[in-house]
Structure P
Amino acid sequence: MKGTFQIATMFEIPVKIHWSFFLLPAWAVGSSVYNGMDWNAAGWFLAYILTLFFCVLLHEFGHILMARKFGVGTQDVILTPIGGMARLHRMPEKPRNELAVSVAGPLVNVVIAALLSPSLLYFPMSDLLALEDVNLIFDGPQYFIRILIIANLVLVGFNLIPAFPLDGGRMLRAGLSFKFGRRRGTRIAAIIGKILAVGLFGLGIYLSAPSFALIGVFVFVMASIEYKAIANEDVLKNTKVSEVANFDFTKVYDTTPMSEVLRHYSTGIATDFVVITAEHQPLGMLSQKEINLALRADDLEALAGKYFTPLPSYLWLSMNLADAESMIKRAKKSQLPILDGDEVVGCLSQESIKHYMIFKRRWVGFGKL
């Protein structure tokens, strides 16, 4: 995601913050001081906001560590003004596994509230609820801890709303998937989420609460996006590489001069080249990066065998597009060669997959809720 920068690494996962995150504490504390909060209380208020977002971060790692148990990796975690986002590589397909991953986040907040709850023996929650002066509420650790307990319980309740992208929506989808399958379960859950979103929007208008209305719009949009993502995934899994492969691909031999590669590159015929031996055995790929290296070194008479990059994996004609796309992304290439036995017979690019999916949506109409 653009506009983010890394602040830490937890469990080998990059933790990032979007630049807009800082607008929230700045606005919250600034507006509170402007409306009469003293600086001591403002300091505790800022500490509360930052601690609450640390609880949100722990919530996301609840999802991450449970997903890791089922073999699902995570790209990173991003904190934004509206919460945290753990970018899992995918959600587990088995309903029980998805349910476990979805429950893990709110369960972390329950544990946090439980660990803080002994403080209520000394400072009853009723004392806090009776206070009206915001300077007293944020005037020391006794109130700070109790507000944090309330906030974590609110996070649990909010995340259990059965609407995407909230955890409750994923729990609902997991439950429905047991009976209806993943795609139909997602469709039903998305419809329920849209109904709730319209209700939230209406409630926001009725109560003159813009935050409710915005959440309603957000949930409505995300319901459609979630269903479309599952529909896309369904198509990718049921399409073979052989149906989308480019068999008229550009290949060069390891004995081809880089000047010849550059000529092909300059005409726009191809931007990536499969490097093979005289016996058509695959060696690797030449991309813009390697061509630029040869150009900068003024080494265009060198052979392609000097500059190609070996690939960690190749595709097979019988693979499905979902697995193929995942391999292309992991290799960080625009395309990968396809093998039939030991011979390169074609290529598959991310661009080809993208165009295929656009065609399917336009002419088949899948993904419409």
Structure Q
Amino acid sequence: MKITDIRIGEISVALKTPFKTALRTVHSVEDIIVEIHTDTGHVGYGEAPPTGVITGDTKGAIVGALKEHIIKSIVGMDVENFEELMLKLDKCVLHNNSAKAAVDIALYDLYGQLYNAPLYKILGGYKNEIITDITISVNSPEEMAKDSIDAVNRGFDTLKIKVGKDVNTDLERMNAIRNAVGYDVKLRIDANQGWNAKEAVIALTKMEDAGLDIEFVEQPVPAHDIDGLKFVTDNISIPVLADESIFSPKDALTILQRRAADLINIKLMKTGGLHNALKICSIAQVYGVECMIGCMLEAKVSVNAAVHLAAAKSIITKIDLDGPVLCSEDPVEGGVIFDEYKIILNDDPGLGVKKIHGLRYLN
């Protein structure tokens, strides 16, 4: 199964409602799609969202890395020579993790097709169904409470609440949501680097004292502030999950060695794809630290890959893969089934993607 061509395209999918965090407001998914074609007629699909404020990867940077470096490095290679493919992908250009992730995902898709097995079974086959949370965007306390009730009525029993804009209003937001949904619903919060370490401890201590029963807090401080992350972890009882602080297996090792967080979040666009994400899973397993699998605002191709990883590995115990259910439509034919909070895998080879509707080619 030799790689004969790599096509680049883009898709645009409107969101049902604007997605608001401490870092950005987004109205639509604007993603780059990669198709890797082979001499056997098989096609592997990958995807990368331009998320400059988090990964540093813009649309132009993703397309440039693909055209100028990645495609030239791997066209003509055989999918059976998978380890060398991964080494070439890693070394052909520095950083550019989102572009690498799109190609990595497409290559893993082909690897599953090569052996006629769904990817999650090749990677471990732990289970074939997972349950995701849903994100509640940062808005007024009243609007967030209303959105939370709507999510619970749709069957979601775990909500990820965006905070990090203002400590006092964040407390009002959490009180309003907890009063609205009761205590049978799990609440996890994501500050998206919005606080400094002292603000985080103050805010989270107030939430503890108010009895809000927070499952964990995600990335309370700026990504580079590992000392601050450890300070928060050491000074509150709410578990701390590191997200933007971890892009690589080396980052994960540093966080775990320093005991700077209680949990780690894996996102394929940060790690450069499944190959490094699997290494992070192994590191976490050695340390006995549970992982969450998350996504950016992505359509179904790349989230599909994250679902296969989550289903394959027992160390991934928390799921934040709501990207496709936030979209107004699904342009992807095939792949896993997103039924609100429930995500169901099938036995189609690889990732199971058949076609992407509305794809505009760029090469």
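Brief remarks on what is shown
- Structure from which 0.20 was derived, FRET efficiency 1/(1 + (r/R0)^6) of positions 202 and 322 (r between Cβ atoms, R0 = 30 Å, to 0.05), options P, Q: P
- Among P, Q, which structure scores highest (criterion: relative contact order in percent (Cα under 8 Å, 6 or more apart)): Q
- Per mean count of other Cβ atoms within 10 Å over residues 58-65, the highest-valued of structures P, Q: P
- helix-only ellipticity at 222 nm (-39500 (n - 2.57) for each DSSP H run of 4 or more, over all residues; to 500) derived as -18500 - corresponding label from P, Q: P
- Structure from which 0.85 was derived, FRET efficiency 1/(1 + (r/R0)^6) of positions 18 and 330 (r between Cβ atoms, R0 = 25 Å, to 0.05), options P, Q: Q
- Taking Kirkwood radius over Cα pairs in Å as the criterion, the top-ranked structure out of P, Q is P, with the highest value.
- Origin of the derived value -0.37, -0.57, -1.14 (log10 I(q)/I(0) by the Debye sum over Cα atoms at q = 0.09, 0.12, 0.20 Å⁻¹, for residues 210-353 alone; candidates P, Q): P
- Structure (P, Q) behind the derived value 12.5 of Kirkwood radius over Cα pairs in Å, for residues 2-41 alone: Q
Bear in mind these aren't lab numbers, they're just calculated from the coordinates by the rules spelled out. Here the structure is a predicted model, which is why all the values come from computation and not from measurement. Cβ atoms are built from the backbone, for glycine too; each structure is taken alone.
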